[in-house]
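Next up: the structures, one after another.
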Structure P
Amino acid sequence: MSRVAVVILNWNGRSLLEKYLPSVVQNTNLDLAKIYVADNASEDDSVSFIKSAFPEIEIIQLDKNYGFAGGYNKALENLNEEFFVLLNSDVAVAPNWIEPIVEQMDANPLIAAAQPKILSDRNKSYFEYAGACGGFIDFLGFPFCRGRILSSIEQDQQQYDDSIDVFWCSGAALFVRSILYKEAGGLDDKFFAHMEEIDLCWRLNSMGFRLVCEPSSVVYHYGGATLDYNNPRKLYLNFRNSLLMMYKNLPSEKLVSVMFKRMVLDGVAAVQFLVKFEFLNFKAVWKAHIDFYKMLPAYKYARKECQQRSVKKNIPTMLKSSMIWHYFIKKEKSFSQYYKYFRTLD
């Protein structure tokens, strides 16, 4: 049996599959990995196209659209490979993209998850927004990447070609030990989409495991193929899910103070949208907070589970200061300026 399950989630993505599947098939060692496409009840001809063009790919047909999180959970629940790779349908992979990560995870049993270097398929000399060369987060729950701080995306000049520990690995190309994926509870179905991989990675960190970026593995992500980066729906999901993630994962002694500070900053962001007459974005932030409070009672048990699994409260790859402060006030817009704030990344 193959050791690696490469699972691509699809929903009405015939054009993406036609463009990106050939590189995955061509550059994947099929003795090591098996390729699956999990279809979220597409209404186009995605499934018939795969059956005709790529008979070597196994199709997992879901009965409805479960979103990113639920779709992957449904697809992975009956797979038994040692490693799962959650691969976006708009990702092209370079040769030898699986082997370096599997070798590193084999050599380090405490590594729970990993990601490759993710470059932009729109401009291959630059990092891609959603993951770049490894993900981090500040104490207020704002994510950023090695190679991308907020909207500042760096050119890849091999400046981040060392393998390091990270806080989160991008869901665009997420390698994870299957046993730990299931033990940690998988992706949070209620998130539907966005931030779910960061939530999972936070849980894995808290359980005492390591997460790494291995840049000798390279993939190219188009990004924004399902929802554009500026879409109000995406903004809503990011704000709502970030609050849910923090509520679940923050240690009790930090919960109230950190959540309060984060909500103040969210309020500032909402006012800025209003001043700029970006009414749909303002509404998205407002609705995200309203829905967060509505969902809170249902998340009390989820928080209890996370806290019971947690053995590490102080995670070294979490920025203890504010990324917003460093970016806007100190004008630190390159990740190389952030190394000094992480003791373990020196």
Structure Q
Amino acid sequence: MKNKLVIGGRIIDDVHLPYVIAEAAISHQGEIRIAKRMVYVAHAMGCDAIKFQMHILHNEMLRDVETSSNFDEPLYETLDKTNLSIEEHKELQALCNVLGIDYLCTPFSAKAADILDEMGVVAFKIGSGELTNIPLLKHISSKGRPMIVSTGMSEPYEIKETVDEISKTGVQFALTHCISAYPTPYNRVNLDNIPKYNLEYGVPVGLSDHTLGISVPIAAVARGAAIIEKHFTLDKNLEGPDHAASLDPSELSIMVRSIREVELSLGNKIKYPTAVEKKNLPIVRRSLTAACKIVQGEQFTLKNLTTKRPGTGVSATHYWRFLGTIAGRDYQKDEQIANFNE
């Protein structure tokens, strides 16, 4: 990749293990106690980062903005009730630092970006709704911190325009393929966008996933995803827009473990025998063997030449080369054939 992303000392590209983000969103209900517990859970389940949201509502939306189908009440009211204070965000960041998990946060305004920059966040996560908000993206990129930009709801030309604008700033960034539907139907995911964006834009590409379950993010890793972001909750039965489509702690743990296993299984592009395979070679492969007694000067034929285990003699791949040649010495039945001229 032309543009490798480094977040908190972690290299994010198509070589290293995927960077897994546990998306807390507003599933903490605006309660710092729950938010802190989510940090502990995300860390224990093996995630690289946990992501929150910072809303300064009067800077980002009107009160009467329409809400999506997964919200039971107006968006402004929901976000107002579940919003964490700046001091609470600092508490969460401090806890993340102690545990060794990255604290990420999505700013929805320039003011929020300024606050997060002052807090020293390791990177900015940009929500899909801000992809075309070029003024905000330019303001955030001016901070010089890595950016992860989600591409949900976007036309191809919009993604290209945004990539071009961010590229001009020289800041490191990644894209996450995303379908902003909660939950996302499996037949709408289109994971082939991951290698497509990677090839087209030359940046790390991940998946911000909203499907049910864990199969899609695991498959995304096999398609080259360098980042996986997935909503999680402590309890799917809690009230709120994201709980039902989120992973619970057990599912989050299984997803992270499976992602690590899949990434390790991809291996190198050229396959060579492993140490274990080399140890088994003599046991399972075959050598040229006398099918019956052969006397010196006799010709090797289909009748007197066969292949049998172990593979400690002349490889069975040379069978056709030996046919028609002359035995250089006597052989008893089941004796391995020596090399030519012996």
ask   = Upon calculation of Rg and Dmax of the Cα atoms in Å from the atomic coordinates, which of the structures P, Q produces 29.4, 99?
value = Q
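Computing distance in nm of label points 7 Å out along Cα→Cβ at positions 172 and 212 gives 2.2 for which of P, Q? Numbers along the way, then the final one.
Details: P: 2.2; Q: 3.8.
It was calculated from structure P.
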task = Give the label, chosen from P, Q, of the structure having the highest value of FRET efficiency 1/(1 + (r/R0)^6) of positions 52 and 188 (r between Cβ atoms, R0 = 30 Å, to 0.05).
result = Q
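Taking FRET efficiency 1/(1 + (r/R0)^6) of positions 140 and 324 (r between Cβ atoms, R0 = 25 Å, to 0.05) from the coordinates of each of P, Q, which one would give 0.00? Can you show the working numbers first?
Values: P: 1.00; Q: 0.00.
Of the structures listed, the value fits Q.
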key: Per Cα Rg over 2.2 N^0.38 Å, for residues 28-123 alone, the highest-valued of structures P, Q   = P
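When FRET efficiency 1/(1 + (r/R0)^6) of positions 20 and 292 (r between Cβ atoms, R0 = 30 Å, to 0.05) is calculated, the result is 0.00; to which of the structures P, Q does this value belong? List each step's numbers first, then the result.
Values: P: 0.30; Q: 0.00.
Answer for the origin of the read-out: Q.
Read-outs: derived from the displayed coordinates by stated rules, not from any lab. These numbers come from a predicted model, not from an experiment. Cβ atoms are built from the backbone, for glycine too; each structure is taken alone.
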